[in-house]
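These are the structures, in C-alpha cells.
What follows draws every value from the coordinates through simple rules; no lab data is involved. All figures in this text were calculated on a predicted structure; none of them were measured in a lab. Cβ atoms are built from the backbone, for glycine too; each structure is taken alone.
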Structure I
C-alpha cells in the first residue's frame, strides 16, 4: 500500500475530491495539521506522495505564523529530492517559495468559479482534461512568481500563474481542484468575513458550485489519474 501525507492548515480546507481518487488507487492517507505539528520531527521525505493544502494566510507571514519557516524548509527538502508533491492554493505558494520564488499579495482577490486558460505546455499536461472550459474554484488573495525551471501551465484574467510543474512529479495549482459543492458549505462559513468584505453573496457561490459539480468531478479524476501515472504512482 502506498502512503500519502496531506498537510492541512485549516480543518475545512481538506483533501476533498482527491481523497477517494487516491484511496481507489491503493493509497493510505494520513492527515497532519501543520499549525499543530512539530515540523522538525515530521518526515516529508519517505511518503510516496505529499499533498499540501490551502489556508487563509500568506507564505510571507512567518513573523505571525512561525511554523511556516519550518514547513517551507521541509517542503524544500522534499522538492529537491524530486519526490511526488502536489500543492493546492497556499500549497502551491509554499512550493514556489521553497524553490526560491517570490510570493506576494495579488492586485485583487480572485474568488469564484471560472475556467482556466491553458498554456501550450498545459495543453500537453494532465490539466488538458480541464479543456479551458471546466470551471474550477478560485479563492486566493496572493500570487507567486514561477520557480526556476518550472513550466507555466495555466492562467486566468486575474492571475497569470495558476499552475506550474517541474518534471512529471511536482505540480502546483493555485486553484482548487479538490472542492465539491458539499465541501464548499464549510468554506462559506469559515470565510464568511472575507466574503462579506469582498461583497460576494454565498448563495451565488453555492449555485455556481452546483453547476460545476459534475464536470469538475470528472476533470479532477482525469487530472489526478494522468498526473499520478506520469509521476510513477
Structure II
C-alpha cells in the first residue's frame, strides 16, 4: 500500500488513485480521478480499465445549494412503489449516494467518452461556482445547461462519520489534496466479479497508480482536522 501523502501528490498531478473501501463493506476497489482534469481519455480509462459505473461526485452541501436532494429521499416522498423500492438498503447497510442522472445539453447521446467528459467538466464548473459563493449563478447554469435523465450519475458525499463509501472517501482525498471536492470514478471489475486487492496491488506496481485503504483516508482526515475525532 502507498502512503496517503504519496497518493495525494500523485492525485494532484492528475494520476488516478485506487481506493479499497473495506473488506467489511463493499470490498471493492474504485479508480478515482480529480474531475477538474477530466477529458475523453480519462473517461475511456474508467470505461476500459475500471469498467464499473462512471460517476461524478461532489459534496452534499453543493447539491443542496443547487436545490437537489438524495434520490432515496425523493422516492420516499413520492410514496407508493417508489417508497417501497427506496426503503431497501444494500447488504452493507448504507443509504445510497445517488442524486440524479444528467447529460449536458451540448452532448448528442450523452454516452460517448467525449460526451461524458463534457458533462463531468460542466458539473465541475457548477461545483466551482457554488464553492466560490456564486450559488445563484450555479443554480441558473445547472437548470439551463443540464437535462435529466442522462448518462452521468451525480452523487453526493455524506459526512464521512456517517458513511464511508467510495463517494465519501474520494471526496475526502480531493480535500486532502487541497482540490475542489469534485471527482469522477468507477468500480474496478473483472470478468464476472470485482477486482481483488491483490490484483489492484499488481496494477499499482505496474502502472504507478497509488492504492489506498479507506481506513488510511479516514485517519488522514482526522489528522488534518477535516472530519472530527469520531
Structure III
C-alpha cells in the first residue's frame, strides 16, 4: 500500500513539474490521434450520408457490416496493417512501418466504422423529406449535405469525440505498427504497457492519470452534446 501511495505521489510530481519525457509522450499521442480523426472524418461523413439517404443495392448489407466492424479488435487491425507495410509486403516500399503515419492509418481504420455508424444514426433522425426538399428547391448535393449536417451537428460532434476516445486509448494497433519507439512513436497506452512491465509505476500512473482525465473529459463532452441533441428533438 505504501508503495502504491509513493508511486502515485511521484506520478503527480512528474505531471506537475512538467517532466518532458511524460509530456512528449502525451503530445505524440494527441498528434497522432487528432490527425487520424481529422483525415478520416470527411470520408466517414460522405459514407454515412450515402447509407442514410442513398438508394442502392446492398445498402442494408453495408450498414450491417459497418455496425459489425465497430467492435473490430485493434490488434487485428495492427496485424493486417503490419503485414501490408512489412518490407516484403505489398506496401513495404513505402517504408511506413514503425512510423507515426502507420499509427495514423491504423487509427483511421479503427475510427472509421464507429464514425460512420454514429453519424448514420444521427442522420437517420432527420426525415428523408428534408434532403429531398433541399434538392427540390435547387440546392446542390454539397449544399443540401451541409444543411442536413447543421441540423444534426450535435450528433456528428458526439460521433467525432467518441471516435477520438476510441483511438487515443487503443494499444494493440499502435504498438504493432508503431513499434513503441522513444521520442517517435511511443504514445500514452504503449508507454503505460512498457513502463508497467519494467516496474516503473510512477510514469505509468502519471500517463494513466492523463488518459483517465482525457477519457472523462471526452465522455462528459459526448454526454453534453447528446443531451443538447435530444433537447432539440
TODO: Given a value of -26000 for helix-only ellipticity at 222 nm (-39500 (n - 2.57) for each DSSP H run of 4 or more, over all residues; to 500), point me to the structure among I, II, III it was derived from.
DONE: III
Task: Top of I, II, III by distance in nm of label points 7 Å out along Cα→Cβ at positions 16 and 88, largest first - done: III
TODO: State the single structure among I, II, III that was used to calculate relative contact order in percent (Cα under 8 Å, 6 or more apart), giving 30.
DONE: III
Open item on the list: Looking just at Cα Rg over 2.2 N^0.38 Å, for residues 48-167 alone, which of the labels I, II, III belongs to the structure with the highest value?
Closed with: III
